[in-house]
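Input: structures, listed below.
What follows is calculated from the coordinates using simple rules that are stated; it is not laboratory data. Just so you know, these numbers come straight off a predicted model, no measurement behind them. Cβ atoms are built from the backbone, for glycine too; each structure is taken alone.
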Structure 1
Amino acid sequence: MDFLSRYLKERPVNSHKGTFGSLKLLCGSKRYTGAALLCCEGALRSGCGLVKLFADENVILPVRIRLPEVINGPAVDFKNINADAAVIGCGISDEYENELAQIIESIDCPCVIDADGINFIAKHINILRKANSRLVLTPHPMEFSRLTGIDVATIQKNRVKYAEEFSNEYGCTLVLKGHNTVIATPNSETVVNTTGNSALAKGGSGDVLAGVIGSLLAQGYDTHAAAVIGVYAHGKAGDLLSQEYGCSGVLPSDLPKVIGKLLG
């Protein structure tokens, strides 16, 4: 908590939903409906004032049942809706392959790109040079290998070096996930996270993290601070939950409530 207190802003008593920003998400697909749900809950529990999900009806339906707080609409509306921050990519598969380049290039708010969004960028890397917004990319080592063309074993031997090189070359915040997650941003001190354990090594954990970082961006944190806070709280939640359930028994859906407590 001493670590978080260095970064966290005070939430004013005299506030309303608009005080804490709006986040729009292009997440989920018929195959990965849970990705959108986990991302939305991570965002809501992290303090975002308004969370707006744009997706296929098959994705929206379970979110509507589980999280009535989420505003929703068809995916085609995503780029036309204003927001303070965005998340793109969690579980989208290849459903938006034809539109994604234009969406990423035209987005005008800070944006987290995760999972299938990263896989798309790996095939169209120059999109990062054309983007007009501040980006946070959150690859695991295999996704980072696709982005860079460097094999995973080589990356893992010098994670800080490769994260910093990529961040500097493309002008983005790079969150290289895994044991001791690395957060690198141009002109900022690189941070190596110390929280987290194998409880987080389950499908859906990264979707929660993307939602948390997006939520913090919407609340006005810069990309580096949002990533550092989000990664630390996400890992700490895994540490706390593993004390109760064991590393094997923790579910990604357990994480948002504990993250909310940590962020206050």
Structure 2
Amino acid sequence: MSATKEPLVGYRRDGAVAILTLTAPPANTYSFAMMQDLDAAILEARFDTAVQVIMLTGAGEKFFCAGADIGMLQEADPTYKYYFCLHANETLSRLEQTPKLVIAALNGHTVGGGLEVALACDLRIARKNGGKIGLPEVKLGVLPGTGGTQRLARMVGKAKAIELMCTGDNFSFEEAQEMGLVNQVISGESFMAAAMEYANKFCTPGAAAMAVGHIKRAVQTGAELPLEAGLALERELQAKLFASGDAKEGIASYNEKRAAAFKGE
């Protein structure tokens, strides 16, 4: 990320959790520049050996992300818009494929491209009564072009995805949880404190972070492969885990009837 400007994606590490914060007030809309910063932040977290989980959230309390900057899209020519979508898709694919668990902490409204960003994460938690969620692009005469048509259909099924995108309706986080779009809706005074508590459940020493990352890779990559190829990938990753210190610790602690102390190696 450039040192000559304020980054549009904040980056900090709290223990084993890297926190990436979309920061473009008032609605944290994304632009080409934000996607560049997000790409750089993903890579930083990917190669930081101290990071076991990545958490993506929005600045402030009202918006996680309201999608692409509509003013920018109005002014841009069709060729720019096409390459903007291409670059955004590449960035979100990097987020989806990075071999560390990625959690979207939905602190506020998550609509349009904001939901597309969240769909590229592995898990989604949301603040109770924190806002609306949906893909209303059809009301602008376009479709969700940053992976929304593909990821939503894979998550909720074709018919439901078509209905949600063709009506363009927004709905509550609680409704999203019922559909399986959101894993948990969290109440309480401090959403981010609760989100960090949730994220740390997947970190050492209480959790086998290496196994968590391999589970993610087996699912994300294997789901796009024929069954036999997916099973081969699963066996390959399992062999690596059997050779790890964490597997030895996990099996030993089970047999010794004590809590495991994983090291992520």
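Ranked by volume of the Cα convex hull per residue in Å³, for residues 111-246 alone, structures 1, 2 are led by 2, which has the greatest value. To which of 1, 2 does the computed value 3.8 (distance in nm of label points 7 Å out along Cα→Cβ at positions 199 and 231) belong? Source structure: 2.
Among candidates 1, 2, the computation of FRET efficiency 1/(1 + (r/R0)^6) of positions 47 and 103 (r between Cβ atoms, R0 = 25 Å, to 0.05) that gave 0.85 used structure 2.
Name the one structure among 1, 2 that mean count of other Cβ atoms within 10 Å over residues 135-142 of 15.8 was derived from.
Details: 1: 23.1; 2: 15.8.
Going label by label, the one that fits is 2.
When you work out Kirkwood radius over Cα pairs in Å for each of the structures 1, 2, which one comes out largest? Could you put the intermediate results ahead of the total?
On the way: 1: 18.0; 2: 19.3.
The maximum falls on structure 2.
Each of 1, 2 could give distance in nm of label points 7 Å out along Cα→Cβ at positions 23 and 183, but the derived value 1.4 comes from 1. Matching task: 22 is the computed value of relative contact order in percent (Cα under 8 Å, 6 or more apart). Pick the structure from 1, 2. Among 1, 2, the structure yielding 22 for relative contact order in percent (Cα under 8 Å, 6 or more apart) is 1.
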